[in-house]
Structure 1
Amino acid sequence: MFHFTAIVTCLAVMFYFYTTVQVSRARMTFGVKAPATTGQPDFERVFRVQMNTLEWMPIFLPSLWLFAIYLSDGFAAGLGVVWVIGRIIYMVGYAEAANKRGAGFAVQTVAALLLWAGAVVGIVWRVFGW
């Protein structure tokens with residue numbers, strides 16, 4: 001069973017839901033009416049956090065699960081937690097200023113790449129019986 005990976009998946013989805021709520025709040029706070037997504041820099045940064053998270057989910061989630069299935073539930077979950085923490089760091093930094101998003105972006109990128117690489121290695125390892 002993949003209990004730890006399932007928990008991290010729920011955390012990632014919960015984080016994404018949180019960013020969605022933040023966009024709704026920012027729309028009200030800064031007076032940005034839907035469907036507009038530009039016009040107020042503070043709103044735009046909140047919106048970009050949500051959109052960038054959404055853009056990374058199709059990379060992160062399959063890599064997380066394939067790593068868990070082919071290598072290790074525990075290690076996948078550990079890297080998944082690092083990814084979520086990276087997203088939080090990204091969100092906090094980006095809320096202050098666009099140039100403060102780099103550290104969080106780097107953390108989540110490394111975690112996602114490790115998950116993807118591990119998934120590929122695990123699949124190849126199983127296919128060829130190494």
Structure 2
Amino acid sequence: MKSVLILEDEPFIAMDLQLAFEDAGAEAAVTVSCDEAFAALAERAIDGAVLDVNLGHGETCEPIAVELRKRRIPFLLHTGDLDRAGEALRDLEAPIMAKPSGSDDVVARLFELRGTHETA
């Protein structure tokens with residue numbers, strides 16, 4: 001996996017994931033909104049993504065999830081809002097990792113989805 005999209009509105013979580021993916025040899029495009037994520041998708045080839053479901057101010061990752069699915073890019077949902085976002089999570093039909101999850105575990109899970117045998 002060469003390039004990963006991270007859509008996460010919590011700076012410390014985003015930084016932790018970015019460093020973990022870079023340690024595993026992947027470039028990480030960190031975004032905090034769907035607009036930023038769409039811009040990153042337009043600028044580079046993305047091999048996989050980690051999406052926070054609720055991005056604040058009523059914004060969810062759903063538009064990006066839909067686009068990733070169209071492009072057949074694997075992604076997982078990384079969320080702490082399992083109860084509140086339950087309906088949205090079911091509609092997105094993607095693997096879910098509850099926060100807090102170790103960043104290395106998130107990296108390993110996304111690599112599994114991509115079908116690689118790389119480890120973090």
Structure 3
Amino acid sequence: MRISRRARFDNAETVAPHQFSVLAKLENTVRTPRQLADIECVSAPSMTRTVAGLVEKGLVCRTDDPDDRRQVQLSLTKEGLHVLKEGRRTRDEWMLSRIEGLSEQECEVLDQAREILGRVVAR
């Protein structure tokens with residue numbers, strides 16, 4: 001959590017972290033606001049505000065569901081995909097700048113920790 005917070009603080013992003021998370025959830029798929037709210041574990045009104053901000057910035061597109069006119073489908077715009085990829089790129093660069101000076105042994109320990117944490121999260 002400390003690394004995640006530090007990466008967000010040190011990187012001037014064009015969107016807030018919760019908005020970035022929604023962009024990532026829309027990569028390569030179309031979702032409804034309800035699906036996003038469930039995935040992000042937030043209320044529907046909260047997700048509606050988040051989506052509205054992303055639509056206003058031109059990062060997300062709303063379309064009517066062809067099967068259910070009461071539903072709205074959300075997808076990334078080209079600009080939204082660009083913001084998502086750029087955000088990932090700057091975070092990767094941030095992390096690489098922090099670990100490039102580590103010894104081979106320290107990198108091995110990090111790799112072991114990554115594997116262990118992966119198992120912990122999978123439970």
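The numbers here are math on the coordinates, done by the rules we state, and not lab data. Just so you know, these numbers come straight off a predicted model, no measurement behind them. Cβ atoms are built from the backbone, for glycine too; each structure is taken alone.
Observations, loosely collected:
- Structure (1, 2, 3) behind the derived value -30000 of helix-only ellipticity at 222 nm (-39500 (n - 2.57) for each DSSP H run of 4 or more, over all residues; to 500): 1
- Identity of the structure behind 4.2 (criterion: distance in nm of label points 7 Å out along Cα→Cβ at positions 79 and 111, calculated), options 1, 2, 3: 3
- For the set 1, 2, 3, ranking by distance in nm of label points 7 Å out along Cα→Cβ at positions 7 and 31 places 1 highest.
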